[in-house]
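Student: Each structure below is given as structure tokens.
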Structure I
Amino acid sequence: MDVLRLHCNESPYGPPMSAVAAATDELNASGARYPDSECALLRERIARHVGTSGEMVAVGNGTDELLFLITLTCAGPGGQVLVTDSTFPGYLNSAAAVGSSVKTVPLNDRRISAQAVIDALGPDVKVVYVCNPHNPTGTVLPPADVERIVDAADAAGAILVLDEAYMEFLSSEGGTGLDAVKAGRRVIVLRTFSKAWGLASLRIGYAVAHPELIGRIERGRRALPFNVNRLAQGAAAAALDSDGFIEGVRSRTSEARERFYRRLAAAGVEYVPSVTNFVLVNVECDSSVVAQQLADEHGVIVRDLELFGLPGHLRVTIGTEQQVDRFCSALESVLSSLAAEARRDTVDGRSDVAALPL
């Protein structure tokens, strides 16, 4: 049984062919040479792509490395980091590694509350991490709320980091922080080539910010020379020259996502509408059991969100339409089996478990 990976939000469409060719060329021509430690050409190419200058771009070995460097250089040991509950664990992991304290803000109906983030700001908060679009709920902040958080963080003297790993999946980038960066605000925008661009294996992400903030990141990065390999640099630069690629991925993802919604609705399974390439699914029972049975019986791997503070929920990557059908059929089978088991236990007097979906 072949395994279907729907737990890491990887793209089923892969990278642009030009990116594959560029990586192959780099390996063939320069595989024995160290990469450019400064990523100069790629930084300039990214700068053109987002409409800034090269000195406003930093490149990392995935955004995970950039998160660590930002926490290290902008919060540091003893500094306080503000994050929302139930989100990407990289923020907490970086704070723990650096020795920063963490202040958390609860979600409101599976969404980030701009007001809650603003209210949680204080003199001790050095860095604010806002995942937008939000992982794992797939929701996005309205542009006005992003602007409110930018203003409040600036007034509080905190650095706002907008993690926009999934922003390319939006049909319009209404809530992006790039405009704030270009206006000189104390904002760092993070983007990645791992999701819509399909280059997760090469581990490459980037930050866009005021040169002073990029300078801080770069000072920390220089302790890690050659952090972005030569293949990744070449592939990412080539990807950005692939006209229409992101639009194609976005369109195919949107079509598969709508198919996913229809299948879930027909099965009576609740979900949170998403703007990304994943969907938060409410299985209304022990999500760890559902995830394990999906893997063991159907070869489908999904993300159980109990560790994210969202018990009873799964995060499921939107694959191709065929992969959507395979997951939905597997989920229907698992939930039907669990529901039948619960009914048997109830009849036998061993359980008062409510009937599950399906």
Structure II
Amino acid sequence: DVFAAEDRLGTWRHLLVAVRSPRRIFAAKALASLTVIVSLVVGMACSSTVGGLVAVGNQPLIGLDGHVLAPSDAAGEVLLAWVCALAPTLALAAIGLLGSIALGRSPMGLLLPALVALTMQLAQMLPLPVAVRLALPGYAFIAWSGLFTSPAQLGPLLVGVTVSLVWAVTATVLAYLLFLRRDFTNPSYDGPGRRALTVGVLPPVCLLVLTVVAVAAARPSMGSGIDQVKVQRSVATAFAHLYRLQTEQLNRPAVTEAQLRVTAACDKGAGRSDARGPGNDWRCVVTWHLPGVQAPGTAIYQLDLTSDGRYMADGDGPKEVNGYFLVRTPTGDAPNPLWQFDGNVELFSTTPKG
């Protein structure tokens, strides 16, 4: 509302008399908006951190591939995630500036960032191609989850942040150009009209198309990004990490992941459909080996895999491994890390051959 409020109050002429430079007015209002938005993001980051410490305490954090992050490492990743969230926030703020100038006194300028954010959130829930998903400026709001894997899944995050910053710069430049060309002498001025469509709408649409083409050309990414090999690799990695954690809980002899040799065999729709794409009909059979034991161990998981690559694996037996929520440890009952766990499939990674 930082520009539209002047239209409703009819104060542009007074402001120009006091400041005299439309460029200076635009810069001051944009910086004032930026200050407020960054302050709010910092406030949310601080309040959520304090709330987490009060509710949970200074505890290790289990990542999205089952590895354990020390409290200091988890704090650093959380801080970096908040920094990455600034990029899509700035993109939405720039779209708000553009709407405030292009739509004049209309209240739609206030609603434009919220509508764009809601549209992008709904789009992320759809089975879109990876290139389209990453080309949306709001993807960085969810791509931070790749920070909580080892190694970190930085590819989608870097693309999402870059796309958001490009959107922020583009929308700000368009808003600046519209503002310099507006008529400050007409008290009934209500936006640039047809020019708002050509300058305010067509360039972002072209930017979206160009971004999709660029991402698709960089890597083969016109599918869902979810396939059988990726799911199997992610589930096996997470299970190996969490099995070692459960072994430590139960005070059993320590094993390494190399000794476990965990593998996963996953299918979708009970083998009736192509094992690709999201869905709640994924099923994985995990196999591992223990030193000195000839027979391998097996466990079954039902997966609910969403279109953004996040999944929840629900243990379906055996009861000694993942059949119960709690496990009995020497110090009392504790949550069973293998009963149910979250994971993440990197959509932008390429499937290794062989």
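Student: Can you say which of I, II returns 5.9 when distance in nm of label points 7 Å out along Cα→Cβ at positions 180 and 260 is computed?
Tutor: So the calculation was done on II.
Student: Can you rank I, II by distance in nm of label points 7 Å out along Cα→Cβ at positions 92 and 316 and just name the one with the largest value?
Tutor: II
Student: So distance in nm of label points 7 Å out along Cα→Cβ at positions 172 and 236, computed for just one structure, reads 2.9; which one of I, II is that?
Tutor: It must be structure I, since only it matches.
Student: Let me ask another. Say we calculate Cα Rg over 2.2 N^0.38 Å for every structure; which of I, II gives the highest result?
Tutor: II
Student: From which structure (I, II) was mean count of other Cβ atoms within 10 Å over residues 12-19 calculated, if the value obtained is 12.8?
Tutor: Value 12.8 for mean count of other Cβ atoms within 10 Å over residues 12-19 corresponds to II out of I, II.
Student: Tell me which of I, II gives -13500 when you compute helix-only ellipticity at 222 nm (-39500 (n - 2.57) for each DSSP H run of 4 or more, over all residues; to 500).
Tutor: Of the structures listed, the value fits I.
Student: From which structure (I, II) was relative contact order in percent (Cα under 8 Å, 6 or more apart) calculated, if the value obtained is 22?
Tutor: Matching structure: I.
Student: In terms of FRET efficiency 1/(1 + (r/R0)^6) of positions 84 and 300 (r between Cβ atoms, R0 = 25 Å, to 0.05), which of structures I, II is highest?
Tutor: If we compare FRET efficiency 1/(1 + (r/R0)^6) of positions 84 and 300 (r between Cβ atoms, R0 = 25 Å, to 0.05) over I, II, the biggest value is for I.
Student: In terms of distance in nm of label points 7 Å out along Cα→Cβ at positions 124 and 148, which of structures I, II is highest?
Tutor: I
Student: Computing distance in nm of label points 7 Å out along Cα→Cβ at positions 36 and 68 gives 4.6 for which of I, II?
Tutor: This figure was derived from II.
Readers should treat all values here as calculations from the given coordinates under stated rules, not as data from a laboratory. Keep in mind it's a predicted model, so treat the numbers as computed, not measured. Cβ atoms are built from the backbone, for glycine too; each structure is taken alone.
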